[in-house]
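Structures for review follow.
Quick note: the coordinates plus some simple rules give every number you see, no bench work behind them. Just so we're clear, the structure is a prediction, and the values are computed from it rather than from any experiment. Cβ atoms are built from the backbone, for glycine too; each structure is taken alone.
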Structure P
Amino acid sequence: MTLHPTLIAVTERVRQRSADTRGDYLARIEEATRRWPVARAGLGCTNLAHGYAAAPAGDKIWLRQQRAPNLAIVSAYNDMLSAHQPLQAYPEWLKEAAREVGATAQFAGGVPAMCDGVTQGQPGMELSLFSRDVIAMSTAVALSHNMFDAALCLGVCDKIVPGLLIGALAFGHLPTIFVPAGPMTSGLSNDEKARIRQRHAAGEIGEEALLAAEEQAYHGPGTCTFYGTANSNQMLMEIMGLHLPGTAFINPGTPLREALTRAAARRVAQLVRTGSQYTPVGHVVDERAVVNGIVGLLATGGSTNHTLHLVAMARAAGIVIDWDDFDALSAVVPLLARVYPNGSADVNAFHAAGGMAFLIRELLQAGLVHGDVRTAMGEGLAAYTRQPVLRDGRLEWVEAPAVSGDPAVLATAAQPFSADGGLRVLQGNLGRAVIKVSAVKPAHRVVEAPAIVFNDQTELGDAYRRGELNRDFVAVVRGQGPQANGMPELHALTPPLANLQDQGFRVALVTDGRMSGASGKVPAAIHVTPECVTGGPLGKVRTGDLIRLDAEQGTLQALVAEAEWAARTSDVAPDPAHAAGMGRDLFAGMRRSVSSAEAGATTFGWSLG
């Protein structure tokens with residue numbers, strides 16, 4: 001296999017940019033390994049007695065002797081959220097599996113798990129992005145007792161997996177495997193769900209019909225089946241070597257799901273410091289794995305949220321990436337998956353067509369990912385071209401199918417759906433932004449129209465319902481960045497803007513906020529940086545200004561006379577209405593300290609910018 005020259009160039013650029021920070025990070029891992037070759041060795045008798053006081057008698061013997069590996073279980077379980085409800089049974093399975101190989105496991109701690117689907121358009125959504133950093137800190141607290149030789153991280157959705165990984169990387173000397181729950185079975189098709197939402201936004205159907213459709217779409221345990229941030233997380237954990245192969249998209253409640261969960265405990269027990277296969281998570285997540293993650297995101301048309309999360313996850317391992325890295329790789333990485341919102345299929349159809357094993361094999365053969373990486377399987381990325389199966393109750397891995405089971409859903413690198421990954425950087429006098437065009441038809445990728453300025457998504461929705469938006473325009477929704485109000489997703493904008501585009505109007509969105517992994521067919525320049533409340537130029541836009549969004553040329557411009565533009569100042573300040581209520585007052589310090597979107601929108605000091 002010959003690696004693509006762009007892959008080589010971007011990886012080398014990242015390596016050079018990260019030389020100092022990565023070196024410091026690896027030195028910390030080495031120091032932790034030197035000081036604590038066996039977990040619990042540095043604890044006094046009182047510490048130890050506290051650490052296993054409630055353990056079963058058999059486990060106590062092993063924990064006291066300090067010879068058997070002790071695994072930390074960190075879980076995002078709650079029974080309100082469908083994606084995390086299946087995790088309830090996992091701790092006992094993992095403990096039983098650990099004992100089978102002479103190890104112990106303890107439930108080290110829980111982390112919060114909130115759902116953007118529940119909080120969309122609600123005040124609680126303004127806590128969502130910051131919950132990632134809370135989860136990272138909660139993971140660190142769970143692992144802080146120095147009782148553990150390895151970790152199992154149980155989580156699925158939007159901020160949860162990035163937070164778990166950031167927290168785990170703070171303990172980069174520990175081997176860590178991620179253990180997901182899988183997607184729910186298919187219900188109402190995503191196309192039909194979107195159609196009904198648009199009809200509701202247009203006032204054609206009422207709340208009862210909308211709720212009935214939503215209940216058909218979200219109907220049981222497991223992750224939402226569209227390819228948003230939650231399922232993009234699962235893709236990332238797999239292509240970065242942090243799952244067991246083929247784990248991402250197995251439905252919950254199946255024998256295979258349980259077998260893979262148990263296998264994760266047995267496998268991570270083999271990766272500990274005292275064994276011959278020591279594989280700390282801080283060595284798995286290196287420059288090559290991070291670049292592989294970007295490639296996987298592009299090849300599948302994954303969530304735009306990972307232009308924030310992947311930046312923050314990489315930085316937690318001392319690796320510095322930016323949007324130019326995404327843009328450069330997007331130019332050469334073909335789109336190999338058509339999963340809603342980039343197509344009509346869901347992730348179950350993607351998995352049935354060959355899924356991650358087929359995709360990774362295609363990328364390896366095309367020289368578009370690094371195969372010589374460390375993974376949870378210890379065999380390089382080639383191990384991830386195999387799929388798990390149960391044969392007579394035994395878990396085995398078999399090669400991915402030779403051909404796609406559905407060429408309309410999963411393509412080859414030789415005949416992709418698109419020659420590029422569809423994620424692009426826009427820049428101009430409005431700042432820098434990202435746009436996902438894999439679901440945007442070419443005819444809609446360049447929009448030049450007058451701006452209509454809104455201060456939140458509710459204002460736009462109200463104007464739409466009053467019939468004031470039946471024209472060509474660029475919606476500028478400002479004051480939605482991380483410092484302003486926590487950068488909530490603006491998913492409620494999708495149905496009205498999609499309706500207007502369907503009616504023949506040329507419309508686009510420009511915002512310093514987020515649109516989530518569900519970003520669809522309307523061109524949307526999102527994450528505009530610098531954000532408005534920090535003086536970003538988007539705050540200088542006035543209603544009536546001509547705006548040009550050109551996703552083909554990568555530009556985002558206010559077509560205003562240069563002298564007039566230079567004389568203007570941003571008039572956007574944080575809205576006091578977003579400062580308190582529904583817990584928002586507790587996050588004031590995070591709003592003040594958060595970094596820019598391109599720096600990962602994180603509150604940790606190593607990523608200020």
Structure Q
Amino acid sequence: MPVHPHPLDRHWRRGLFLAWIAIAAWFLWDRWNAVHWLALSDTDDNMRLMQVRAWLGGQGWYDLRQYRLNPPGGLDIHWSRLVDLPIAGLILLLKPLAGPVWAERLAVGIAPLLPMGVAMAALAVTVRRLVAPLAWPLAILFLFGCSSTLLMFMPERIDHHGWQLACLAWTVAGLADPKQARGGMVVGLSSAFSLTIGLELLPYCAMAGAIVALRWVWDRAEARRLTVYGATLAGASAIGFVAFASRANYAMRCDALTPVWLSAVVAGGALLVLLARIAPAGRIVRLILALVAGGALAGAFAALFPQCLGRPEGVSDELARIWLNNVREAKPLYAMPWRTILPIITGPIIGLLGTFFATWRARRGPTIVPWAAITLFTAFAVAMLFWQIRSGPAAQLLAVPGAVALAWVVLPWLLSRRSRVVRILGTVAAVLILSSMAVGFVVQKLRIDPPDNRTRTVLRAGSRCASLPALRALNRIPAAVMFTHVDLGPRLIVATHHDGITGPYHRNGDAILDVHHAFMGDPENFRRIARRHGASYLLTCPNMAETTNYRARSPGGFYDLLAHGKVPAWLAPVALPKGSPLRLWRIDYAGMAPQ
């Protein structure tokens with residue numbers, strides 16, 4: 001009699017789609033308050049929405065300057081248009097049904113859930129190939145233990161990180177693909193897609209390419225995978241650059257897919273195709289050729305683009321010292337408190353152990369090479385945590401296949417025990433531990449590095465000042481340029497009709513330094529800088545993280561004087577609604593010498 005596959009195997013695509021719909025609906029319901037109030041808490045999410053608004057309002061496809069900050073010249077934003085497409089598409093789709101205001105709110109709520117579905121599909125494909133056809137629900141379940149990863153898929157999180165994580169998930173699926181051409185194409189396309197969006201995952205793209213090359217070094221028969229990967233990476237990156245790069249990204253800069261990185265990617269892809277065509281028989285010879293090709297590419301890059309050997313942002317030493325070096329997500333994991341370290345590192349460690357275990361189990365089977373490849377990739381992701389904590393979402397995502405491989409052995413063993421207690425409680429405990437969901441409960445109960453009162457005050461102040469009701473009250477004032485904090489600028493232009501000075505975007509170092517110098521210098525220095533920017537008002541948020549830094553670094557400076565109630569006579573207070581967390585003054589320039 002014919003053996004019918006299990007429904008979870010036969011209908012896995014349908015099941016996956018229904019799971020995504022259910023999870024997306026839950027997140028929308030859970031975050032409905034944020035959707036209702038357009039609570040884009042991160043500066044990049046606010047700037048992404050302004051980028052979409054500007055495009056839908058008629059700004060050129062290749063013009064990504066933000067003219068509502070630092071008018072009239074605007075700010076140079078180094079992103080591409082690629083991630084704007086789904087947000088804009090949702091707004092246009094929903095506008096006839098919900099009206100312009102709610103179409104936008106619903107679009108930014110739904111948009112982050114799209115890459116979540118793409119990432120879920122990739123995880124399901126990976127574990128079906130490497131663990132078992134019925135293991136894919138565990139991959140979806142274990143995704144809920146990836147606390148940092150899930151934050152990138154939450155409603156309102158419309159910045160590009162969610163799409164890059166989806167690309168990373170498909171890179172893993174491509175590495176696990178037994179079909180060489182398809183696997184090479186998926187890795188090449190996902191890497192090119194990620195690089196077109198931004199360079200945040202450039203190290204992972206490079207590592208994926210190195211793993212594909214190592215597979216060819218180990219097995220000459222992998223030449224087809226290497227050829228397709230190299231050609232796809234080079235071609236798709238070139239198409240991505242032509243189709244989505246802004247005019248500003250045609251400069252020889254190091255912080256985006258500019259001609260600098262495009263030439264490196266295209267040259268690297270071409271070299272890989274050439275290596276696959278030569279394909280010498282000896283494994284040592286292939287390794288030497290790969291190392292020579294990599295060394296030649298690195299040497300040419302260093303000779304042609306020496307400006308990119310340091311920090312890709314290319315900021316001044318002063319800006320790095322007072323701003324960029326202090327960005328929390330750019331610090332290494334070991335510099336964080338244990339309350340932060342444990343939830344981030346637990347999943348990747350479990351996943352890495354799982355990949356080692358799965359590789360050992362597959363040592364005589366057909367999945368040994370893909371499991372070895374994913375072990376290398378996961379180990380690399382764990383190592384990246386000790387460089388920058390922003391690697392946490394990627395490391396947690398890459399941990400899922402290894403954690404599922406462990407669970408696929410542990411859970412059947414527990415379920416086969418005679419004791420009901422072991423079967424039920426043991427299985428639940430194993431799922432919570434292997435998925436790393438348990439660590440969240442443990443950290444909440446342990447008294448380790450509890451947030452202090454200052455941290456709570458800072459978080460509360462930033463949240464209240466950025467709220468839609470607080471900022472919308474400013475719209476009673478005719479549109480003007482408001483001099484405000486760097487981190488409040490993007491939110492100001494989303495929520496009001498006023499313009500701001502700058503946002504935390506490194507290409508605009510002069511404007512960022514102007515804001516810091518204005519708040520940290522003497523009062524007359526502030527007035528000179530504010531007039532140069534055409535600011536009519538000063539808007540502040542007491543106890544915001546940025547303002548506490550001004551006070552700590554410059555006692556007696558302009559902002560510190562404001563905080564102590566020492567307001568210059570040329571600042572006239574403007575009344576705001578009772579209970580407003582903001583402070584507003586009109587700036588009087590009378591009596592100042594002409595600039």
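Hey, Cα extents along the principal axes in Å, for residues 345-432 alone derived from one of P, Q reads 62, 32, 22; which structure? Only one of P, Q returns 62, 32, 22 for Cα extents along the principal axes in Å, for residues 345-432 alone, namely P.
Computing Cα extents along the principal axes in Å, for residues 153-488 alone across structures P, Q gives 67, 43, 39 for structure P. P, Q: which one has mean count of other Cβ atoms within 10 Å over residues 497-504, as calculated, at 23.6? This value belongs to structure Q. Source structure of the calculated read-out (distance in nm of label points 7 Å out along Cα→Cβ at positions 89 and 553, 4.2) within P, Q: Q.
When mean count of other Cβ atoms within 10 Å over residues 281-288 is calculated for each of structures P, Q, structure P comes out greatest. Suppose helix-only ellipticity at 222 nm (-39500 (n - 2.57) for each DSSP H run of 4 or more, over all residues; to 500) works out to -11000; of P, Q, which structure was it derived from? Going through each structure in turn, the value belongs to P.
State the single structure among P, Q that was used to calculate Cα extents along the principal axes in Å, giving 74, 52, 49. Source structure: P. Thinking of P, Q, which structure, once mean count of other Cβ atoms within 10 Å over residues 353-360 is computed, gives back 25.4? Going through each structure in turn, the value belongs to P.
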